[in-house]
Every structure is written in C-alpha cells, then in structure tokens.
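Take a look at the structures below.
None of the figures in this text is laboratory data; all of them are computed from the coordinates on show. Quick caveat, the model's predicted, so the values are computed rather than measured. Cβ atoms are built from the backbone, for glycine too; each structure is taken alone.
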Structure 1
Amino acid sequence: MATRRIADEPAFVLHRYDWSESSLILEAFCRGHGRVALVAKGAKKPSSNFRPVLLPLQPLRLAWGQSAAGDAEIHTLKGAEWSGGHILPLGDALLSGLYLNELLLRLLARGDPHTRLFDHYAATVQVLASAPSEALEPVLRLFELVLLREIGLLPALDVQTLTHGALAPTGRYVLVAEGGLRAAGPDERPSLAGAQWLALAQALQHEEAGFAELLGACAGVAAELKPQLRALLQYHCGSPRLRTRQFMIDVQAL
C-alpha cells in the first residue's frame, strides 16, 4: 500500500508507552494533524537518536510515514528533532504541564486538528518553563478555557445558558457542569461577577489582542475559576479522577 511521508511537523509528545524491549508508542499533539499515535522503533536503545529527544513539554519537529488511505491507527516515526526555545519545566510547572497533557489525551480525538489550540498549548508550555510560580494558575485557567472552547464544551460566557438572559455587571454567576452559566445563590461560592464573565468572554473573542492580554484577563479571577473549570473538565473527562490531579492532591497532603 502506498505511503505518504509527513515531514517537519510541529509537535509535542503527550505520553509514551513501552511497546517492546527497544521501542515506544508515542501519543503526540501535532499542529496540522491533531493527536497522532506513533511507534518509535529502537527509541529505548542507548544509541538511538530518538532517545534524548522524545520528551514531554518540548517543542519538536516530527516526520512519519502514513498510509495513503489514512486507515492506520499507529504510524511509524521516521524523524524527530528538538525545535529549541525553552528548557523542560520543573517542579510544580512540570506537574502542571503533565496535567495539560492528560487533558488533551482524554478530550481530543485522534486525527482531529486544532491549530489554534496547538498554538495556545505551545505558548502555555513556554510560560510554564520560564515564568515565576505565580503565573502558573492564570496560565492554566487560560488554557482550560481555550481547550473547552475549541472542542465545543464551553458555554457562552456573556449570557446565562438556559435563559439567554443578559448578565448584570454586579450580579454573581457560577459555571456548572450540567447547567452552564447561571445566577449564583446567595451563599454560593465560588462565583464571578457578571462584569468578570463578560471580560473573559471579550478576551476569548478577540484573541488577536495576543496571549498576554488573554492571560491578564484570567489573572484576577484564577482562584475563583479554578474549581468551576475543574468540575466542568472532570464532568466531560468522566471517571476516574485525572491521574495528575490526584497526584497533586496526594503531594499536598504529605
């Protein structure tokens, strides 16, 4: 069967599995091809050129062979090069990056390209690798919002979901998994003011303003957004709890 070669594709490794004594199966997030499964033959051998390159949270350029019919589930990796740009995130930033990878594995179908989401992911990973720890929460909230929007799971943030009623700037509203955005009860927390939801909606609608502006829109509301977005993501991911999320909870409990 005829095979076409995909070359010089921007990508990140989301996860890797042992396939044999010497080879790996990779789950890669590629800019033009979405989530792709690849077999890296001989990648575990000390002499392999793949061995020092196929790391998570590192910008790569990949090449692989793909059947012309496009019916193969796993493709053969032919080349991998580090694109440079930043070092591997460490500590809490590393855990945060692995959390994002798990979200992509759970929520993205294979072979479904999301170029805009890929660009946000690349920018997010760069922040994780270089920004101070206080930037972690806003950048995670931003990526969660963009991910939910790109896969069609984020309700409109400028109206109430069920009634399509306008948001009062000083009113309080909460984002819930099964009901979308609705008015918050008198003692219901966490919630955001209508003006804050409207600012987030505007920032997401005007992405040409740049990543920094989107990040700024999340900075002041990251703490209140966190439990609301986490509940929505967990609802769509299903059970069990995300492994990276459970690991973070276990570490904090030590």
Structure 2
Amino acid sequence: MPVLGLGVWQMAAGHETEQAVEWALEAGYRHIDTASMYRNEQSVGAALRRSGLPRDDVFVTTKLMPAHASAARELTKSLKRLHLDYVDLYLIHWPVPLLHTRYWRQLESLQERGLTREIGVSNYSSDQLDTLERSGVKTPAVNQVHFSPFHYRRRLLDYCAERGIVLEAYSPLERGRGLQDPTITGLAQKLGRTAAQIMLRWAIQHQTVVIPKSSREERIRANAQLFDFELSDTDMQLLDALDHTSRSALG
C-alpha cells in the first residue's frame, strides 16, 4: 500500500475528478482513494483507463456505505463504475452500532472471492476496533481516520500499531485550515518546504498512510515531494504539541 495517495472526497464527478487523478498519476502517485458515497467512482475509473498504467501498478480503495444491506451488491456496483475486476482495499465507511460483525463477515466473503485484496474500516475508534476484535473475525488491514498534527490520535495510533493495523490519515492538511499555523509555516520556512509538505511528512514519520485531497495540479505535484527530507525529533515534538483533541477523543 503506497504511503501517499490522492483522496477525491468532495471532488465533482467528471472533469474535476478525472483531471486530478490524471495529474496525480503523472506525478507518480500510485494510490487513489474514493468511495461510493463520493459519487465519482466512474470518473476515477475513466482516468485510470486513460493513464495506460497496468492495473497492478495502482492501489485503488473504495468504501461501503453501510446503510445498504448487501456489501456484495454494493461492491459489484462500485467495480462496474470503476471498470475494475477488483479493488485493492474495501472499507466499511463508518461504524454502525451492533452491526460491526455482520458487515465485516460480508467483507471477508468478498475478499475470499477475490473482489478485494484487503479489507478494512474507516472512522473506527480503538474501542470499536476492540469490539470487532472480540467477535473473533479477521483483524482489519486498515483503519482510515481523521489524523493530522491538530488531530494527533496517539492512543488510536498505538492501538493500531500493536495489532498490525495500518492507520490511514484522511484530511491530513485539515482541509487547508492548518497551513497558516505559525509553527507549521515556521518549519516550512526553515526547511525550504511548503506547509503542506511539513504536515504530510509529519504524518508519514508517524508511520501512517496519507491521502491529501487537491484538484490543483501544482499542489498535487508539490504534495508528492515528501521523500527527500525528514523532520527532526525536535520538529516532530513541536508538531505533536499542536494537537487540539481532548484526551477522550484520542481513541
């Protein structure tokens, strides 16, 4: 699973999504994250086909909207829209009380059938993951959650690391709201990087996968330039201290 992906949440179907995915693939991204709820899977699929890249070269994630009773039927619809035979990762988009195990067993069946290579969850707390674990099902490969220096969920990060669950960070740039923070802009100036690169590098050094969303070519390309520098321990501690979450929200 590539540690950098493009998220397409809130991108309009059609030109906006297709162009963003094309730019991302040209810039070297090999991980695209969508969902049935986003209503742009078809546009993602169109851009993937036009890229000419071999299917196995691109990691594709989509998500089940758990209001539907049949995960099999919903994934079949997603695959048709994406024009793919399988996805690399299929997630339960958010937890549904009392139905964790029911949906999860459906995803296990889809993985056994080869319709998804891995299965996981999104927006699950450590307590909700614990409930799923106690039901005796397979451990999720991924938990995709809101994670950034301002939402540094230490307890959840540690919980996932202990169980071999990849923590995937959505909204790692706080939808742009964190880019003017003086601590972040100060580090960006010191290191000669963009504020977005500082925030994304922080998340990667915490061993997460990041899926920043942008439909602007220059930002998509800049966000990919994360692997030729590192933040020092002091830099990481400064960013860790930006956390705004309450202790009760850390899991």
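Brief remarks on what is shown
- Structure from which 1.2 was derived, distance in nm of label points 7 Å out along Cα→Cβ at positions 32 and 88, options 1, 2: 2
- For 3.2 (distance in nm of label points 7 Å out along Cα→Cβ at positions 80 and 152, calculated) the corresponding structure among 1, 2: 1
- Parent structure of the calculated result 20, given that relative contact order in percent (Cα under 8 Å, 6 or more apart) is the read-out and 1, 2 the choices: 2
- If distance in nm of label points 7 Å out along Cα→Cβ at positions 104 and 240 is computed and equals 2.4, the structure in 1, 2: 1
- Entry that produces -0.23, -1.31 once log10 I(q)/I(0) by the Debye sum over Cα atoms at q = 0.07, 0.17 Å⁻¹ is calculated, selected from 1, 2: 2
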